[in-house]
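Asker: Scrolling down, you'll hit the structures one after another.
Each reported figure results from applying straightforward, stated rules to the coordinates on display, with no laboratory input. Please read these numbers as outputs of a predicted model, since none were measured by experiment. Cβ atoms are built from the backbone, for glycine too; each structure is taken alone.
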Structure 1
Amino acid sequence: MAQQGTLPLPLDPAERAAKLREHIREHDYRYYVLDDPIISDAEYDALVAELRALEAEHPELITPDSPTQRVSGAVAEGFAKVQHPQPILSLGNASDADDVRAWHERIRAYAEKNLPDLDLERLERFVVEPKIDGLTVVLTYESGVFARGATRGDGSVGEDITANLRTIRQLPLTLRREMLNGTVPTRLVVRGEAYMPVADFERMNQALREAGERPFANPRNAAAGSLRQLDPAVTAKRPLRLFCYAIVDYDGDVPAPTTQWETLHWLRQAGFPVSDLAQRFEALEAAIAYCESFIPRRDEMPFEIDGVVIKLDDLEAAAALGYVGKDPRGAIAYKFPPREATTRLRAVVVRIGRTGNVVPNAVLDPVQVGGITISNATLHNFDDIARKDIRLGDRVIVKRAGDVIPYVAGPVVSARTGEEQPILPPTECPYCATPLTRREGEVALYCLNPDCPGRADRAIEHFVGRSAMNIEGLGEKIVAQLIEAGLVNDVADLYYLKKEDLLGLERFAEKKAQNLLNAIEASKRQPLARLLVGLGIRHVGEVAARALAERFGSLDGLIEAATNHPEQLQDIEGVGPVIADSVREWACRESTRALIEKLKRAGVNPVQAARPLISEGPLTGKTFVITGTLSQPREAVAEWIAAHGGKVTDSVSKNTSYLVVGDSPGANKLTKARQLNIPILDEAGLRALVEPT
């Protein structure tokens with residue numbers, strides 16, 4: 001096919017339209033995939049304009065895969081659910097080279113034990129690819145034509161965002177049959193990552209600011225938000241790009257590639273954009289060295305990356321290795337160290353947590369940390385401030401724990417001028433003037449007033465959170481709106497909200513109000529354990545809440561036992577004297593009884609059936625503490641541990657057997673575990689206790 005922009009075309013409209021489409025697709029491929037355009041933008045625009053005019057004159061010639069149809073259709077009312085043909089799994093993480101070596105040793109040991117016919121040399125070839133920080137997408141092609149696109153969702157079910165994905169110029173609407181020996185699969189499902197280049201993101205944000213609109217926080221949020229627009233025309237205006245890297249499902253006469261390296265080559269031939277940074281290695285150490293070479297170049301990349309992925313090149317060997325939990329054994333993500341920056345500490349403000357704990361937060365000169373503008377960060381507690389000698393006016397180091405939660409790591413002492421001032425702990429609550437106290441053995445200060453107005457928003461935010469009542473749509477800003485409007489003073493008030501109450505709030509239309517009321521109503525069906533978590537009883541986390549629910553079965557049963565027979569609390573596995581005393585104190589409050597009666601009148605009074613205890617199993621006699629975000633909800637992981645004979649507690653002590661650490665772990669638990677020399681496991685290590693590799 002000729003490659004200039006003024007190709008003579010046949011006079012027959014149908015043939016002319018077909019040739020124009022073919023010509024435009026070729027230039028799309030050269031521009032968006034090969035990065036090697038051979039015509040000017042004006043010539044390209046002229047081709048598209050001619051095709052558009054021809055289709056307008058002959059609407060019967062319009063095809064679903066025509067380049068003119070990338071933005072079409074009405075605004076959607078929501079996203080349909082899509083069942084993925086195979087699980088779209090996450091990866092286990094490595095934080096350094098030793099973690100990568102340990103991963104490789106585990107899979108070799110697993111293969112030696114469980115796959116005696118597998119040639120171990122097949123585990124010595126690797127492909128390394130950048131881990132783009134964007135939104136995972138799943139693309140389905142039927143007979144070579146793009147049919148559907150979806151988000152990853154929960155790994156099994158995603159959301160249908162086909163119309164929005166069609167607007168991404170890099171996404172091929174038809175596979176390049178001529179590059180695939182004239183044949184395409186009957187069905188093909190490809191996994192990729194939609195992202196927004198950093199430079200385009202910054203230009204878009206600047207335009208939003210100039211228009212008086214709110215800018216996006218970072219490129220990942222911008223990409224995710226753009227693809228979840230209900231109007232594809234809005235998505236089309238966003239500078240989205242795409243990389244593809246895996247075949248999820250394949251059905252065709254010609255066999256699918258059998259190595260990851262061949263897969264990347266095949267995808268590029270088919271018309272998909274593939275990262276030029278992917279490389280193949282014959283030795284693990286060479287792969288590790290390539291991973292580490294990205295760290296100093298991270299800020300030079302045209303897109304955000306939060307790590308690098310090491311995959312076994314041999315896909316059949318990787319599949320034979322199977323999974324640990326939800327992590328495939330045949331690949332691992334080498335995550336980069338947390339970002340950090342320095343800025344000026346201008347002030348310290350105090351917030352009251354849901355249990356009355358006093359939380360100091362730093363007010364900072366805004367600074368970019370890992371693509372996020374940080375102006376507030378946690379200071380943990382006043383003992384930590386004193387230990388690190390952080391002062392007002394200091395230039396401080398700001399980091400993001402797990403690349404998410406910003407915190408002040410310490411001062412830059414060499415930058416001091418002598419004008420910095422000590423940060424002194426308050427003596428009374430800034431919200432209710434109650435004298436603050438420090439409990440024995442704890443570093444935090446507490447406001448002991450259970451009705452302190454400083455607790456209300458945090459208590460409600462906790463109550464509606466994912467680990468508690470999981471009320472979708474009730475975020476921090478809406479909670480603040482409800483409190484400021486006088487509609488909600490405690491968690492029970494949520495169940496007395498009416499549609500007319502919500503319609504009086506800013507940005508609340510009929511549908512949004514009804515959706516929120518539906519979510520609140522649905523939360524009444526949550527089990528007792530979740531309600532106990534939501535009520536914010538001091539020291540009662542998911543594990544203790546489940547134990548209490550299984551023992552007493554109802555709110556009334558728990559209140560009666562805690563009030564009249566408190567000794568029964570300590571008979572429960574996982575409930576020690578500290579938790580028992582906290583539950584007793586909570587149950588005896590008049591405000592607690594009033595709140596529970598109010599909840600019951602609203603229909604919130606769940607009963608949870610007891611679960612039989614497992615007396616023997618591979619984890620019998622072992623006690624676990626969980627911190628951070630895992631691949632499943634923490635409650636599900638605790639259930640898995642209990643099902644194998646172990647027990648889970650909320651706090652680290654000398655009796656703890658293992659600390660299980662996910663993303664963004666709690667600093668206090670990690671520190672205490674290290675002080676007590678308690679073994680620290682990631683999720684794969686936990687699973688390996690039951691399913692040794």
Structure 2
Amino acid sequence: MFLQDAPQVVETTIVAIRSEQTVPRSSTSVTVLDAEDLVRTNERTLPRMIAQAAGVGVFLQETNTGGGAPILRGTLGERVLIVVDGVRLNDGTTRQGPNQSLNTIDPAIVERVEVVRGPASVLYGSDAIGGAILITTKRRAPGSANLAGDEHGLQVGLDQSFQTASMGWRGALHASGADAQHGWLANATFENWDELRSGDGEVDNTGYASDAQFGSWVRQFDARRRLTVIARRKVDHDVPRTDRMNVGFGQAFPSSAEFIFTKQDASAAVVEWSDDGAGMLSDRMQLRVYARRYAEDRRLRSQNTTTGVPSGTRSFESEDTLGLGLGADWKKALGEDHLLSWGLDFEAEDIDSDRVNQSITTGVETPGVPPFAPDSSYTTAGLYAQDEWRAFDALDVVMGARWSWVSFDFDEFTSGPAGGANVDGEFDDLSASLQVGREVAPGLRLSAMVAQGFRAPHMDDLAKRSTTYGGTTLPNPDVESEESLSGELTADWTKDRWTSAASIWHTHIGDAIGARRIDDGGTPTVGGDDTYLRDNVGSLTMYGIELRVERRLEGAWSDFAVALGAAWTEGKQYDPTVDPATGEAAYGVPGRRIPPLFGELALRYDPSAPQGLVHWGEVSLKAADEQDQLNPEDKLDPRIDPNGTDGWATVGFDLGGPLGAQSRSRWSFGLHNILDESYRTHGSGVDAPGMNAIFGLEWNF
């Protein structure tokens with residue numbers, strides 16, 4: 001980020017066609033954040049930055065400090081799609097529950113984040129049932145000036161951040177340059193976080209380290225055509241799974257003596273061609289080809305939760321997913337009434353996995369059954385079209401449709417690493433959406449949306465054997481796709497010093513994919529020895545309200561504003577199948593991990609013409625109600641108190657500005673959880689940080 005009153009490096013060259021917002025969408029449905037918004041949060045990870053900056057409507061679940069799963073309108077994991085530079089971060093190995101994906105993106109390289117609440121399946125395909133997180137990385141535009149105003153000059157900077165709650169730090173070294181036809185940017189980031197300190201003291205098994213590299217290059221051929229090349233990699237080292245290695249609710253001892261993600265390695269390379277010139281078929285087009293890879297290594301050793309005796313075997317598991325794909329988008333104005341967008345996607349994935357078992361006493365290693373079935377492959381494709389129709393006076397209409405296709409292939413599990421008979425299958429879906437918006441009075445706009453969503457089973461559902469807190473979960477190649485239908489009514493109102501937005505939404509998910517208990521292991525109501533099967537577990541209905549209000553204190557151009565936001569979600573699961581352990585069906589029970597009522601009240605200082613050493617600041621109160629509406633599986637989850645998660649409230653402030661009147665460098669300071677509150681966000685496997693002082697410096701040369 002750069003000073004408002006200094007010449008700026010122009011980093012983002014274009015906005016992706018699919019990210020250009022249609023008129024009917026409300027600010028409660030879509031939030032757009034820039035790099036400045038993220039940095040001002042003073043948070044440690046990208047998931048925490050997004051949850052803080054996007055405000056209500058984004059609830060964050062953290063199984064450990066090296067992850068962070070955003071919950072959008074009651075959905076998380078495989079039902080929330082993450083896209084980086086037009087490339088899906090979700091892949092065939094994405095877990096059904098909370099996953100690590102978002103934290104594999106280095107915050108230092110992010111230029112723009114778009115948070116879409118509600119279905120986005122028409123534009124982005126499978127997984128976007130609850131919403132999407134769309135990320136654009138940084139780049140230097142050809143012909144852009146550096147901070148000194150030199151069009152061809154080199155820009156070098158060093159960003160540093162230190163946090164007391166983890167006694168850890170992040171450092172990022174970046175450089176960029178440009179001439180009339182070329183622009184380049186490079187970044188290297190290093191992180192090291194010690195054990196987290198919560199309001200109750202130090203939390204074991206929470207420290208880890210990371211390193212990341214990034215580069216982008218833009219070649220401008222003329223006023224309308226450009227080629228962009230982007231490469232990124234981030235590696236997290238020795239990330240403990242906190243909820244498995246620390247005692248949870250209902251446990252005398254933790255379920256694992258060792259559960260370490262020894263490596264989480266995410267990388268991608270994207271080549272994008274853009275043409276903004278008018279043509280017969282399009283006014284604008286973007287074409288991209290890419291390769292992406294995610295490799296994960298784990299060191300595991302189970303432990304008896306009653307006696308505390310660890311297993312005599314240590315296991316080493318690995319997964320390596322390679323995806324190759326392409327995508328294309330076109331946009332064309334058809335007369336004065338229609339703006340048509342259309343495009344296609346294709347990706348082929350290969351998944352390799354391995355398991356080695358090691359005797360603790362002898363050190364002898366033997367091959368084991370891999371997590372994923374041998375020779376696993378996963379292929380996705382789709383075609384979409386969306387029309388913005390403006391044929392009616394004062395009424396904006398957007399209609400869209402998408403055909404999605406997914407196929408899978410693997411060899412059956414055997415007792416060893418070799419595979420058995422081949423298994424394959426495919427899924428397809430036709431999704432559609434309709435948005436309507438109208439200004440009904442000066443400053444008051446009403447909009448409505450109805451949309452379908454779609455989630456094809458991942459290889460995590462189809463071809464993976466996993467050990468969970470409840471026992472063993474078996475794959476099921478016969479599981480069916482999830483399909484959803486959502487509706488939303490929103491109102492946006494702006495007048496003088498007031499800006500407000502409210503939405504009411506409802507989502508129904510049919511054939512919801514979950515884990516069905518098929519054997520209670522001989523100990524009913526006690527997890528750890530049960531057998532589950534991936535299956536369609538009935539339907540899930542969720543609904544809620546989101547509200548945002550902001551008021552400038554002394555006029556439309558006041559330096560100070562007060563902002564209020566709140567989100568309320570309810571969810572019910574309807575599964576008529578009887579659980580063998582309880583003899584009851586989960587019919588009409590609360591949905592899993594439904595967020596409690598939560599909200600924020602903030603006083604913000606954000607002057608249009610900042611002066612002095614403080615250019616921005618915020619004091620905020622964040623709070624969540626208790627959540628005692630628990631699914632039966634929530635009550636067996638050691639991350640969740642079976643009596644419900646207590647409510648909490650925290651107070652914090654953040655501020656920052658330049659290091660001097662003419663300085664190109666900046667400082668920031670934050671003090672979060674000032675009262676050192678001890679609490680845990682609902683569904684998380686680790687307590688929240690206690691009182692945390694954050695110091696940040698940005699040196700720009």
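Asker: Using percent of Cα pairs over 36 Å apart, single out the structure from 1, 2 with the greatest value.
Answerer: Values: 1: 51; 2: 41.
Answer by largest value of percent of Cα pairs over 36 Å apart: 1.
Asker: Thinking only about distance in nm of label points 7 Å out along Cα→Cβ at positions 16 and 568, which of 1, 2 has the largest value?
Answerer: Values: 1: 8.6; 2: 3.5.
Going through 1, 2 one by one, distance in nm of label points 7 Å out along Cα→Cβ at positions 16 and 568 is largest in 1.
Asker: Given a value of -1000 for helix-only ellipticity at 222 nm (-39500 (n - 2.57) for each DSSP H run of 4 or more, over all residues; to 500), calculated from one of 1, 2, which structure does it belong to?
Answerer: Values: 1: -9500; 2: -1000.
It was calculated from structure 2.
Asker: Between structures 1, 2, where is distance in nm of label points 7 Å out along Cα→Cβ at positions 96 and 488 highest?
Answerer: Evaluating distance in nm of label points 7 Å out along Cα→Cβ at positions 96 and 488 on every structure, the highest lands on 1.
Asker: Given a computed value of 27.5 for mean count of other Cβ atoms within 10 Å over residues 128-135, which structure among 1, 2 does it belong to? Write down the numbers at each step before the final one.
Answerer: Numbers: 1: 22.6; 2: 27.5.
The read-out comes from structure 2.
Asker: From 1, 2, which structure was distance in nm of label points 7 Å out along Cα→Cβ at positions 264 and 496 = 4.9 calculated on? Could you put the intermediate results ahead of the total?
Answerer: Details: 1: 6.1; 2: 4.9.
Only one of 1, 2 returns 4.9 for distance in nm of label points 7 Å out along Cα→Cβ at positions 264 and 496, namely 2.
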